[in-house]
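Enquirer: Pasting the structures in now, so scroll down.
Every number here is computed from the coordinates shown, using simple stated rules; none is lab data. Just so it is clear, the model here is predicted, and its values are computed rather than measured. Cβ atoms are built from the backbone, for glycine too; each structure is taken alone.
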Structure P
Amino acid sequence: MQAEPTHRVRIQDKKKLVIVAFFVFCLFSLLILQFFKIQVVECDKWQQKARAQHQFTIAEPFHRGVFYSSGNLSSIHEDPPQALVVDLPMFHVYVDPESLTESSKEPMMNALAPIMGWNEQMISKVRKEFDKKSRSRKIATWITHEHKEEIETWWKGFARRCKLPSNAIYFVQDYKRSYPYGKMLGQVLHTIREDKDVLTHQAIPTGGLEYSFNQLLQGKEGQRLMLRSPKFSLDRGDVLQLPQNGHDIYLTIHPFIQAIAEEEIERGVQLAQAKSGWAVVMDVNTGDILAMAQYPFFYPAEYRKYYADPSLKEHTKVKAITDCYEPGSMLKPLSLAIALKANKERELRGEKRLFDPEAKVDVGKIQLPGRKVPMKDTSTARFLNMNMALQKSSNLYIAGVIQKVVDTLGEKWYKEQLEEVFGFGKKTGIELPSETAGFLPSPGKCYPNGKLQWSVPTPGCLAIGYNLLANGVQMLRAYAVIASGGYDIKPSLVKKIVNADNQVVYERTPSRKLVLDSAITDRVIEAMKFVTKNDGLAARADIPGFTRAGKTGTSEKIRGGTYAKNVHVATFIGFTPAKEAKIAILVGIDEPPHAPIPGLGAMYFGGKCAAPVFGKIATRVLQYLGTPPDDPDHTDMVQEVKTLKNLFWQWNKR
């Protein structure tokens, strides 16, 4: 009777055991399935979360492209290319707020503040970063390697005592622009801002060549993997992706010649007590710009100061390409070249020449049509030939000759010579931003107010450098046509561009397009040489041992829509040696005082303040290049100058 209940109990126990076993099996199966889901199905998701907790990536910086100077210009000097700007390795300081304990934050601030030199305002700002819910906050920028070592020395002991991960503070390397030559070529090179573009992490250029070649100078950041671990070193980490450096730009600028130009333009502006000044030195055979100087200087490392002060901001631009002005008398040699070309055109047609350069001309009888106020000469001379007219800078002679050109060959022909031969009204294409095209009036076109650009008196005004606008480099290019024997020489600042693999991706080949007959340029050069001799307006442009040719300019600036009689731009352009010229130099002195300077006299004339700067720059540059003198005994044109002087007084004796 008792066996049956016992049997039933055993069966019930077995059922319970099976249920428990099944339940355990189900739990185990669910656990296996969950493991499978986590380990296999959602593997990527959980790996990312794990990495986010224990790993992070930081940017591996690249080198922005570097600007290099020109190499050897002469066999007597060993001048390899020099870096005009370099990238110095520096560091940004980051903190991982979530790795910090609340009790460690205040002691950290108390220790960091004196090391970093923070004031109360900066301490308050950085302290707020410690409380952000973030794994990475920047607390300091652009610290040196020595400063970084000082922070690391303090941090190692502090992190150990507070049981903090050693990389709760970490450093990200970056490169900062540095200028080994200081302000040299400041306006041309310019710089980049300290803060970068928040989206691309690329540098933001402030202007100059940094802006023009920004796309090529840019590189691409790499990536470095870091671990969040108390034992993980601050400097460890695997590079996941190598950075790509930017292209390097090799310029035509030569540091020694640039230094000469900057020294002399500074001295010239200060002597004349002028507002500012600029000087450009160009190889007339290639168009290479060897120096582009401007005073007051622009220090790229202090760019914030210049942009914060409106009175300093204008010194950040390259005035030789951004500032247009009426060139005045500097256009007169070019006008004579056009007149001589007109003579040749007439001869080719079997017609009589328009004028004889050697003939005696009564400038008092020259009538210029369409003028309400008669044109005047600064000289009182009545009779002139071409050499005398350029030597004395006669307005009437030059304007009269051009009026004959226009009356015979037409306005369109004359305008085409100014535009196509000498490049007025068009940009030179020099590799700088903000170049102005200037202005050259066109027959038949109107200004916005409806008035015609070209009227009856326009040719006479253009002949003497008024009614058109040009920048300094445009004028230098135009004079290079004369100096080179008639070739259109394109000014340039860039020799070649090299990529990060040291492969040349661009190399400039100077172009030489013949636009003017060499017989014409030779005759104009002969006349220009009288300008720089005794009795010429630019006798102060002397270069001991060398011949030279050039022309002064003294033009009134426009104020309130009218010419300001007391505000001038004083200029001189010349080249040397006069035959087979090596270099051409433009010097501009902006707003020298109209009132006489005690001991110096009136300094607002181009021959008084700009020509001497030309002479000093040219003398030093030719000496440096080792160019042999072509007039060592100063005998060039001695007899010709004496003959012209005697003839002048014979024609103009009272």
Structure Q
Amino acid sequence: MLLLSSISAVKIGQRQRKRVRSSADSPSESLLSRAFELLHITTPPFVFNTKTDPGAQVALIDALWAGTWMAGVASRFTDANPALRYLLELQQVDDDDGPTTFRPLVGQSRWEAVLSALFRARTQNNVPIETAAMSISWLYYRVPKPIWSSMMYFGRAVMGRSWTEEICDAAVDRDPGPSYPTAESISAAVFDNFMMNVGYSSYASGGQAGRKIQMTNWASLFLPAAAMPPTYMGIDALLGAGGIFRTDVSIETFIDAFSPFALDIVRNQRARWASFLDKAAAGCIWDTDDYNSPYPPTKFFYHTPIFDRLQSSYEDVNFELNLMRSSIFHKYSDALMLGGDGLSYMRLIHRLSQDPRRYLETKPIVIPRMGENPHGLYHFMHGDWRIWAPLLLRLATVVNNRQVKSDPTIVDFDTHQHFLRVVIQALSEYVVEIARTGSDYHATQQFLNAAEQNLSFAYVVFFLYMFGFKYLDYRQAVRRNQSKHLDLLWRENLCSMRSAKGNKSNYRQMAIILIYWGTCLVEPLQQFYHNTRTVRWIHSHVGWDMPIEKLNMWIKESVVSNISEWQICKFIRRLNFMQHVMRCMRSLVFWRRNRDTATPKDIRVDVDLIKDFLRSNIGSTFATATQPSDANSLTVDMAEWGGLRRPRACAPFQQVRNAAGGYRTYVRNQLTKLCPWHHWM
């Protein structure tokens, strides 16, 4: 009775919806009515009883696939039960003077989890949708079984592991496909090889010896209809009108575009020089602006791996191409855009040149797509890194960075990209500082001519002009899906790739064929090709190689015990659903959090050390920095740059200039070899 009196005293009825009451109701009847409101709990939406209701599991799966549940789960338990929430907010703990003022926590009532647990405590068959999503995330992140069992015993935040696996297996068959309109008649896929070691260990003393599981992983991409030009009428119309390639392009005009003196290349070099130095003067040169892509995040479908097949032989590649082209996802398409890393692209363009009738005149025709991030980005950096390695290694000693190598592999990409960020920031700020004492850097050619008088200062200036800013430009163009700008940068990069130190023998021929496809396809197919140059990921665009690189990484992280082909297939089958749920969970949990971005504070100490080193050895004024001199003021190891006898003739920027010789013959030979089907004007 005391409890009921206290409930009445706080006027719970004022928090409820207004109801018509009879004047004959007694105070005792009113009091019992208020108490009933607390004892009667209302079930909000998105709560499923998967045992008693035969359709609840299907409804839960469909709701998770739809993703619309995220908009209505913030405080639905407390909103449906305001009286109970009001009572909980008035509770006192021990000798508190008064009730605590509860504020919403990241847009959600602090009592939401309490009421959700109350539903789960009544029966384990009540499954709020966020509990199901949390259970799937635990399965995705491979939470150990003891922790999972303990959480089920002490709390009600997750369902059982077997229940979660059952939901994931059932959800695969109810995949609704992409949530956006997809392009008709043209489909897409990506592929890459992968190997896992099984049974290798230092303590193995008997039994089966270690073995390797070899496979080629592949996935289908659902390209957005928004990328398709409205004038596209299908491949049949193009083939009937003369084919998918233009015949009004002169081979000499095409080759002219690779000249280091091409007007658009020189114009872009000068524009980005001023633009990036302006950013350095304003603060941070590495800031990445948010890009509001016109296309939605891409939907992927990861397929069962092709076991015992790699890309080391044309026999394997032929088998993989036939399997993907005959898949139910692509067999009825007019064209199949097929992408991957550098090796995948190399195999594709060689197979097309060997059998164009099979792959370019029989549907679905194959359109090769090269992955431009992470592999393209790494190789774009790698050639110039080899050329400028002595300077980079010298600056690494200034900041005591012992991770930097003269010839890094793709495994070292992240650490070397970070150091490149440090160097570009430091050198840019130093050039801005020098320019303020003498010459405006916006007068690009005059500034470069003056800087070349002093060889050590020329190293700094031309490192930015020929390498650093070109790399930043490429990185930004990938994120923003600037296809034609990427073509321009690959044309500019041909000299670096053909230099003796750069020596990117595969990527220089792939770059030519990449630009050929972007130039010689007929409209409107060419426009669609450029619109889909990169793949929309979550917040920005990535290369066609990224989806399979992610899949390979997820397999390596998740399939860690009892490794077998069956375990890998099971993981990939569930991944299509789990990845979708995880994206929904991340967007819900972090909806108020700003994206994590690198800031200048992370590198400021190293940047200042390099700037002090440059001031001490080159000078702090324009007059000093441009004083004619061939001295090795930075004490760079000149062994890779021809020694001290001919420093200018072997300077890195001179190496790139020298590599321009013979570019016309090289481009012509690659077109003749790898595009034999084309009829030039």
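Enquirer: With relative contact order in percent (Cα under 8 Å, 6 or more apart) coming out at 13, pick the structure among P, Q it was computed from.
Expert: Only structure P yields this read-out.
Enquirer: Identify the structure, out of P, Q, from whose coordinates semi-axes √(5λ) of the Cα gyration tensor in Å, for residues 94-213 alone was calculated to give 34, 16, 13.
Expert: Only one of P, Q returns 34, 16, 13 for semi-axes √(5λ) of the Cα gyration tensor in Å, for residues 94-213 alone, namely P.
Enquirer: Distance in nm of label points 7 Å out along Cα→Cβ at positions 502 and 526 computed as 2.5: which structure among P, Q?
Expert: Q
Enquirer: When you work out Rg/Rh (Cα atoms, Kirkwood Rh), for residues 166-421 alone for each of the structures P, Q, which one comes out largest?
Expert: Once Rg/Rh (Cα atoms, Kirkwood Rh), for residues 166-421 alone is worked out for each structure, P has the highest.
Enquirer: Compare distance in nm of label points 7 Å out along Cα→Cβ at positions 198 and 486 across structures P, Q and report the one with the greatest value.
Expert: Top value of distance in nm of label points 7 Å out along Cα→Cβ at positions 198 and 486, among P, Q, belongs to structure P.
Enquirer: Could you tell me which structure in P, Q was used to calculate distance in nm of label points 7 Å out along Cα→Cβ at positions 182 and 342 as 5.2?
Expert: Structure of origin is P.
Enquirer: A follow-up question, please. Could you tell me which structure in P, Q was used to calculate distance in nm of label points 7 Å out along Cα→Cβ at positions 134 and 478 as 3.8?
Expert: Q
Enquirer: With distance in nm of label points 7 Å out along Cα→Cβ at positions 110 and 382 derived from the coordinates and found to be 5.5, which of P, Q does the value describe?
Expert: Q
Enquirer: Now a separate question. Consider the structures P, Q: one of them gives -15500 for helix-only ellipticity at 222 nm (-39500 (n - 2.57) for each DSSP H run of 4 or more, over all residues; to 500) as calculated from the coordinates. Say which.
Expert: Traced to structure Q.
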